[in-house]
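Each structure below appears as structure tokens.
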Structure P
Amino acid sequence: MKTTLKYGKQELSITIPDKNLLGILEPSGLDPIKDLGKEVRTLLEKPTSGPSLPNLIRMIKPRKVAVIVNDLTRSTPTSELLPPVLDKLLGQGISKEQIDIIIATGTHRPMNREEIISITGENIFREYNIINHDCDSPDLVTMGILSGENELKINRVIAEADIRIAIGEVLLHYYAGFAGGRKSILPGVAGRETIMKNHHMMTFPGVGIGKTSGNPVSEQMVEAVEKYCPLHFIVNCVSNSHKQVVRLVAGDAVKAWEKGIEVFRKMNFAPVEKKADVVFVSAGGFPKDINMYQAHKALEMCSAALKEGGTIVFFAELAEGYGHPVFQEWAERKMEPYEAVQTFEKDFRFGAHKIYYLAKLAQKCDIYLYSSVTGIDSRKMYCHKIDSLEEILPLIIKKYGSSFSSWVIPQGGIVLPVYNSEENWNFQTSS
């Protein structure tokens, strides 16, 4: 069977004999919402969970309202979701001077003028007070002590607001399980030390992509909004593989977000009854495969469909190579996989978590990488360099014989295989 996979801004074709193909794991389709503004306005009055925004305003009578929005590391259509929220606030008697818009940068760099305008629009940029969160600001406010003795330090504007609203997106996340909801507070507007102490738990049991229950990273984030820094109302979107919004959830920061997760699972969780010898996976093309820092998620996710000791054939252009200086610095150490895992667990460094995940994966399987990076850099990332498409099938047959089994995942950064799942995820498995 001939299969097309995205690679940078191109498409590649690979042929896999039908007898070797268990199936192609694709996300199921939902129709995109035609009018996002109208849907937001409806949900502000009749939310997915919890009281409406007008009811919250009547109950709390806020003097200050903080609206949290994502930075450019997320593809959230903020320019379409934000205006209806601001209009509703104005319609309830809240003035523009009472509203602050905070960009949830976490530990990321601040956004410049042009970038802010690109997510808020020119009019909102001119008429509202917009703030880049600074995780190293000297005036962060301590709002409590989280489990694990993690001091919850929060942006002062957020801490002093009477109502906090967040606009975000439900996405898969390496160690928080899912983005969205409570992540607008921690890590979105938290202090660096608070964020790092939370992220350090990524090595703990229960942590993983798509996992929230029993996940200490996620549960500490939920604790932050439920116990110390309430997030009064959220508007979160769920998008398909074309970045089209197919569902909006709104209201309670935890319950509405969990409804968004249910939708995401139905679209993007792939039940697989059998694990394969080989998984052929694309990161999804540009910009998802611009560097390994971004593309790696597809490797981590697709491994759930792979037998122990199996092989991943990964298609990712990696035009910018590593994509993070700390990640590259640790890769340059040329540690053996077991050594990299041990070193990271003793000396947590954000950015180095990518080499940690790659090293853990390399202990379980072989990773063949078709990309623009050199063989030397491929090895530093625990991958075997593939120079041509023609050499792939002979390599696989040499290792497993002519009767190998395989899955193909064209959108590896979106689709999460779920082995022996008893739940009906409403997933399309074509072959």
Structure Q
Amino acid sequence: MEKAISVRDVGKVYHVYDNPRDRLREVLSLTKKKYYREFHALGGVSLDVGRGETVGIIGRNGSGKSTLLKIICGILKPTAGSVETRGRISALLELGTGFNPEFTGRENVYLNGALMGLSKEEVDERYQDITDFADIGGFIDQPVKTYSSGMYVRLAFSCSVNVDPDILIVDEALSVGDVFFQQKCFRKMGEFKDKGKTMIIVSHGLDVVQKNCDRAVFLDKGRLACSGASRDVINRYLESVLLKGEPSSKDRPEAVDADGGEAARQRTGAARTGDRCASRTNYNKNEFRYGNMKAAIVDFATLDKDGREQNMVNSGEPLLFRFEVVFDAPVAFPIYGLTIKTKDGVTVYGTNTWHANVPVEPKGRGDVVVVEFMQAMNLVAGDYFISAGVSDLAGENAVPVDRRYDLAYLKVLSVDRSFGVANLFSRIQVGSASVREGQ
């Protein structure tokens, strides 16, 4: 594949001064004393992006994602390494980049076009498309400094995509737009993909990366942790975030404390030796598993409405998913959960005992629990994977004990010709206007 972007051993070091006066002291110092600390934002990052490829970049805040994008765009110079790009680059970075706040929106459109190498006549040809897409009305003639963040990103994204770039780079900025504008942006990005344009997307929305990117890159503390298929990289990222104890919100209890490291995951005991999951016909050998292993999911079954074990179910029919947990250490507040995903890794449904307000009891070493989830499989025909998990609620955080992503395969069979993901079993009526008027 022809390369559109080639990054080779790129590093970026910032000089951090504790006091603004230290800069002057350093300049005037006869001994050339250094008054700064070095902050390594990037270190030895190498990356190739093929022409027509869409690549997602994920990582924690401060991992170097934005710094890397600015270096690719030429806004920053690397301290070490090199970057080679082929084609015109258009970038939507954080708010405030690329626009003069004192200029009006109209003036910034022409300024942005000039920065992209377009003549006034070329911007004239694109101006109507830009303003139509941005859809900010009369505010186009108001200073940008008066814009809301949503209006700003509307105009910025519109300028970025309507200059016919070869490479489009988007850094999380779309998260400030309203849902209707986001939908329009993703549709436009889909058009770019169909035209064979190259795109780099940075987003904390993992579903965005999963659905829109051919592959993904995980940056961790300024270094390339891994790259590859989006689904695999996202799993690696989640494992890293959770096992390093980053706080989670109450709505997504997935953080792990310091006990959940590699040593804990390799813990052996009764919970590990009795694993029977691999004997199930719909077991997925490519599952992704992690946790502190104070307990283990040792068996599962997918049962139809008659209690028979199945790996296929008709759309709309009930399905019972059962799994068995053996405890190898005390767990004060266990949470049992289930998630259903498409084969592309997009979550279509998830729940757990905590969210559903199902009462649970503390468990100790040697305890065995059987958990059952009964749900109607209102999904269209397709291939799905079921994940199961056990966590331990500690304050407002949930510590993963044993999480088995994509543990079980399930095929949903068609009962109609509906499409999409969810099957809402529409009831359709068609009648003539005269009939309706006579009722």
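Please treat every number below as a calculation from the coordinates, not as lab data. Here the structure is a predicted model, which means the values were calculated and not measured. Cβ atoms are built from the backbone, for glycine too; each structure is taken alone.
Which of P, Q yields 1.5 for distance in nm of label points 7 Å out along Cα→Cβ at positions 167 and 231, as computed?
P
Quick check: 3.5 is what I get for distance in nm of label points 7 Å out along Cα→Cβ at positions 191 and 367, calculated from one of P, Q. Which structure matches? Don't jump to the answer; show the numbers that get you there.
On the way: P: 3.5; Q: 5.7.
Comparing all candidates, it corresponds to P.
Tell me which of P, Q gives 31.2 when you compute mean projected area of the Cα convex hull in nm².
For mean projected area of the Cα convex hull in nm², the value 31.2 is produced by structure Q.
With volume of the Cα convex hull per residue in Å³, for residues 63-182 alone as the yardstick, tell me which of P, Q scores highest.
If we compare volume of the Cα convex hull per residue in Å³, for residues 63-182 alone over P, Q, the biggest value is for P.
Looking at structures P, Q, which one was log10 I(q)/I(0) by the Debye sum over Cα atoms at q = 0.24, 0.25, 0.27 Å⁻¹, for residues 287-358 alone calculated from, given that it came out as -1.36, -1.38, -1.39? All intermediate terms of the calculation are to be shown ahead of the outcome.
Numbers: P: -1.16, -1.20, -1.24; Q: -1.36, -1.38, -1.39.
It must be structure Q, since only it matches.
Using relative contact order in percent (Cα under 8 Å, 6 or more apart) for the comparison, can you identify which of P, Q gives the largest number?
P
Which of the displayed structures (P, Q) returns the greatest value of mean count of other Cβ atoms within 10 Å over residues 391-398 on calculation? List each step's numbers first, then the result.
Details: P: 14.5; Q: 19.2.
With respect to mean count of other Cβ atoms within 10 Å over residues 391-398, the highest-scoring structure among P, Q is Q.
Between structures P, Q, where is FRET efficiency 1/(1 + (r/R0)^6) of positions 199 and 319 (r between Cβ atoms, R0 = 35 Å, to 0.05) highest?
Evaluating FRET efficiency 1/(1 + (r/R0)^6) of positions 199 and 319 (r between Cβ atoms, R0 = 35 Å, to 0.05) on every structure, the highest lands on P.
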